[in-house]
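Asks: Below are structures written as structure tokens.
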Structure 1
Amino acid sequence: MKKTLMIGFAASVLTACGVESVEEESSESNGQNQRDTNDTDATETGENVVADSLNSPWAMQMHQDEWFITDRDGNLLMVQDGEVIDQTLNLSEEIVQQGESGLLGFVLHPDFESNQQAFLYHSYQESEGIKNRVIQVVRNEDVWEEEAELLGNIPGAPTHNGGRLAVFEGELYVTTGDAEDPSLSQDVDSLAGKILKMTFDGSIPSAMPMEDSYVWSYGHRNPQGLAWLEDGTMYSSEHGQTALDEVNQIEPGNNYGWPNYEGDETSDDTEAPFIHSGDDTWAPSGLVAAGDQLYMAGLRGEAVYEVNVDEGEISSFIEGYGRIRDVLVQDNQLYFLTNNTDGRGNPDDTDDKLIEVELN
């Protein structure tokens with residue numbers, strides 16, 4: 001059966017960050033976001049609630065008429081015809097949920113229809129503290145069995161765990177946070193503060209920017225979104241320290257500056273953000289491409305943002321639902337997960353939700 005170890009949120013506040021906020025959106029001091037559940041922006045979009053009463057959902061995937069959703073507490077859920085069905089996870093390590101750690105990234109294998117395989121990113125406990133790992137699982141009806149650990153011992157902490165998984169052109173990409181140790185982001189021998197790339201069996205691909213290394217890019221603080229445009233251009237969304245959240249255009253082997261540079265600050269050997277939030281805070285999480293546009297989830301920003309790549313501009317696309325954790329586009333439909341039950345929102349009686357809206 002699924003193994004989950006829960007550690008109290010109050011303890012994570014004390015151990016994780018001291019005076020800094022425990023949340024990845026570090027400019028938020030107490031998490032008391034307020035929202036109007038009757039906001040007109042929320043009713044003019046023609047939304048369809050696919051599922052509700054979710055608890056701190058983190059990642060989602062869609063296969064035919066089935067939805068698969070992870071939540072930070074360690075649950076994998078299937079949604080079908082509006083019914084939320086608990087799935088059983090049989091894992092070799094307990095899922096540790098402390099602060100922002102827990103069951104995070106989830107992505108289906110491209111051949112899921114035939115092999116029923118998927119990939120998970122979750123936190124677990126070692127003697128020296130929290131770690132994260134990437135595993136392969138296989139589904140047998142409502143039971144998901146761990147088949148292999150693809151990569152373990154990724155530095156973790158109550159905050160800054162990264163956690164996004166994505167598949168592009170037959171390879172698996174993984175975002176990792178700095179695990180509350182900013183110096184690790186500049187250490188190319190560490191897996192923390194990086195975007196990693198691997199094959200589906202967990203080996204290092206042949207064409208990598210660094211020899212014998214999973215590191216695709218480095219100098220990241222807490223990236224939680226990955227997306228590719230139709231031409232293959234890669235982007236990532238990343239939490240800044242105090243505002244200065246980022247959307248980065250990712251090139252293999254490049255250094256994105258953290259903790260030495262933020263915002264427009266850069267050097268000859270670091271990359272400036274494609275867009276950053278300046279004095280505002282988006283607290284970005286999931287990211288998805290639709291044609292030549294990007295859509296980004298905003299937690300503190302309480303919006304789905306639209307990024308005009310050609311113009312290098314960002315604007316609010318959907319508001320009125322509170323905190324947004326993940327986004328997905330299928331055909332002409334945009335789907336997003338709210339995240340008002342994560343301890344920093346103002347949930348209503350049916351939060352959290354998976355919501356569908358039509359793109360214009």
Structure 2
Amino acid sequence: MSDVSIILAVHNAERWLDDCLASVVEQNFSGKLELSIYLDACTDSSEGIIQCWKDKLAEKDITVIISGHQDSCPRGAGFSKNRAVMQSSGKYLCILDADDVMCNDRIAQQFAAAKSQPNSIIGCRFHRMPEGSTERYTKWANTLSNDQLYTQAYTSHGPTLIMPTWFFERQVFNKVGGLDEGGKGVPEDLIFFYKHLELCGKLYCVEHDLLMYRYHPGSATCSISEETIWRLRVDFIQRRVLDKWETFTIWNAGKQGRKLFRSLTPQNQKKVSAFCDVDEKKIAKKFYIYEESKERFKPKIPVIDFREAAPPFIICIKLDLTSGNFEKNIDSLKLLEGTDYFHFN
């Protein structure tokens with residue numbers, strides 16, 4: 001039995017595999033390592049590249065397990081990662097994408113963190129290649145506090161710990177029941193992440209840059225629609241937050257705020273006391289009338305200045321886009337994130 005199993009799903013990754021596997025060989029972890037690979041309908045030279053690395057991996061006493069299928073259609077990241085986990089033996093699991101590269105102490109640092117933070121998904125800081133890719137997203141993910149890993153789990157960015165950095169005990173994976181196997185277009189990482197939190201799972205980030213997270217148009221995340229993510233987020237914030245509140249204010253009387261309102265259950269729509277904003281034109285309209293409502297009397301929601309609004313708030317304003325003005329407005333009200341407001345942007 002290994003201490004850590006590296007879980008590597010591969011679909012036509014010949015461009016990246018040499019760098020990826022070199023980073024496995026270069027790990028300075030002193031425990032027993034295992035590399036579990038599942039080949040998902042590869043039609044390129046991925047398998048041959050892996051075979052060429054087997055001797056180098058063996059020299060480092062890294063056990064290699066390889067399986068896969070050669071059907072005409074790939075079955076997706078969820079299916080492949082599940083199969084790689086099933087054939088592995090490690091007490092701990094380290095997720096690695098075939099187009100990414102680990103720093104040589106990634107496993108050692110995350111292993112130590114996982115032992116001290118049971119029942120947790122352990123993430124880490126990362127950098128992107130090419131440099132400057134998804135700059136705002138990368139800055140957001142790399143500056144979250146450990147409290148914000150929870151409070152900002154409803155934003156459009158997806159999991160507050162990105163899946164290529166995940167490291168956890170096998171029992172965490174088993175408790176959730178594995179990854180969704182819906183295939184292309186299914187955000188299996190977000191589904192797993194939300195289930196983990198609903199099962200009282202914890203989150204922790206190692207505050208060191210331990211992974212090069214590659215950006216390219218062929219990555220699986222580019223195939224997931226915004227509407228799919230939106231629906232998951234709305235359902236999750238309702239179950240975790242809004243269903244428990246008696247009333248709340250939506251901060252943003254514009255497009256995103258109104259879309260959130262329309263997406264809520266009728267029960268939670270009735271809890272919206274107001275929309276608030278800084279835009280004088282929106283405030284001057286005084287009300288938002290939900291014309292699409294099936295109720296006999298259409299909901300008529302006040303639109304007010306943010307300084308007149310009462311918490312708690314659901315924030316539908318993107319961070320870091322207003323030269324700091326929005327952040328100053330939040331600070332001026334002396335609100336506590338996770339109690340007085342949650343981000344849904």
Structure 3
Amino acid sequence: MIIFQTNSFGQKIIFLKLLLRSEKLNEQVIDLQGFLSHEKKATLHAANLVKESCISHGFFQVVNHGVDLDMLALVQEHGHAFFKLPLTEKLKCKQKEGSVVGFASGHAQRFREKLPWKELLTFEYHENGPDEVAAEFFNAMGSQYRETGLIFQKFCRSMNKLAHDLLDLLEISLGVDGHNHNYYRKLYDDAVSIVRCNHYPQCNKPDLTFGVGPHCDPTTLTILYQDLVGGLEVFMDNKWKSVQPYREALVINIGDTFTALSNGKYKSCLHRVSVNSLSPRLSLVFFLCPKGDRELKAPQELVEKDGKKEYPDFTWGEFLQFTQKNHRADENTLQLFTKWLLTSRNHNA
């Protein structure tokens with residue numbers, strides 16, 4: 001079934017309802033207005049909905065999230081403009097081998113047997129650093145892209161703020177309090193996060209590939225703003241279920257790192273992206289990550305309540321290295337990383 005809708009720029013958009021291919025996910029759409037206004041009753045309600053979602057599948061959407069919708073539309077417009085550029089222009093900021101930053105077509109530098117059907121443009125966002133996202137555009141592509149860089153920089157700041165607010169809400173939902181108040185926020189007070197613009201072109205044979213294959217994000221939290229095309233699917237109840245895009249909502253999913261930080265209480269969301277033959281799809285993604293050398297471990301009170309520690313302490317640098325050099329992210333990344341980490345430490349002991 002295909003529905004034509006009009007966006008804020010008066011352009012017609014093809015919204016592909018993939019319900020014929022997969023059942024619709026009935027996820028929580030959580031209103032954050034009361035939480036962001038520090039209303040106790042609304043905060044507890046939102047925390048309960050978050051807890052229910054994260055125990056079940058690690059996925060929910062948020063509205064009234066405090067991120068400017070006009071700014072999101074503008075970032076989306078600039079993202080579309082970038083991917084319409086000739087390949088020679090896009091390759092000015094080509095991703096270097098061993099780096100996550102820059103332009104790439106799928107993951108062409110590694111794991112060649114399973115290339116996804118997409119293009120991507122990736123940045124690092126340093127919470128306490130200079131305006132490096134804007135500088136990346138300027139230095140790689142010239143002064144004519146200065147506005148694009150500044151808009152993406154604004155996007156990063158807004159997403160970073162929301163990510164930290166969500167850490168507070170997750171902490172409340174887990175019942176972490178007392179001496180551990182603001183435990184998660186403190187782990188990310190100098191975050192070095194990953195920001196990505198994904199472009200999924202039309203595909204003549206969409207059943208033969210994925211935009212992105214089944215995987216869990218190794219990062220902490222994922223905040224995604226998507227267009228109305230559709231294609232995101234979440235695995236729940238032993239089946240793939242499609243996520244309906246909402247114009248004013250942001251998609252949130254738990255990553256492997258927060259699964260470890262919750263001592264295994266919250267599920268890392270297993271998801272994938274389908275492509276189609278009728279319309280390209282664009283998504284803007286903020287992956288919250290800690291500083292590379294920051295030691296990550298679940299709050300002691302969660303460990304004491306559970307009676308055991310589910311995962312060893314690790315740094316994000318170790319986990320990122322594993323996903324870049326040893327294993328491409330899938331549904332088993334955290335378990336395989338844990339085995340790899342313990343084996344490496346025993347070997348070096």
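Values quoted throughout were computed directly from the atomic coordinates according to the rules given, and no laboratory measurement underlies them. Just so it is clear, the model here is predicted, and its values are computed rather than measured. Cβ atoms are built from the backbone, for glycine too; each structure is taken alone.
Asks: Ranked by distance in nm of label points 7 Å out along Cα→Cβ at positions 175 and 263, which of 1, 2, 3 sits at the highest value? Each step should come with its number before you reach the end.
Replies: Numbers: 1: 2.2; 2: 2.8; 3: 1.0.
Greatest value across 1, 2, 3: structure 2.
Asks: Tell me which of 1, 2, 3 gives 48, 45, 45 when you compute Cα extents along the principal axes in Å. Walk me through the intermediate numbers first.
Replies: Numbers: 1: 48, 45, 45; 2: 71, 41, 36; 3: 55, 48, 41.
Here the read-out was taken from 1.
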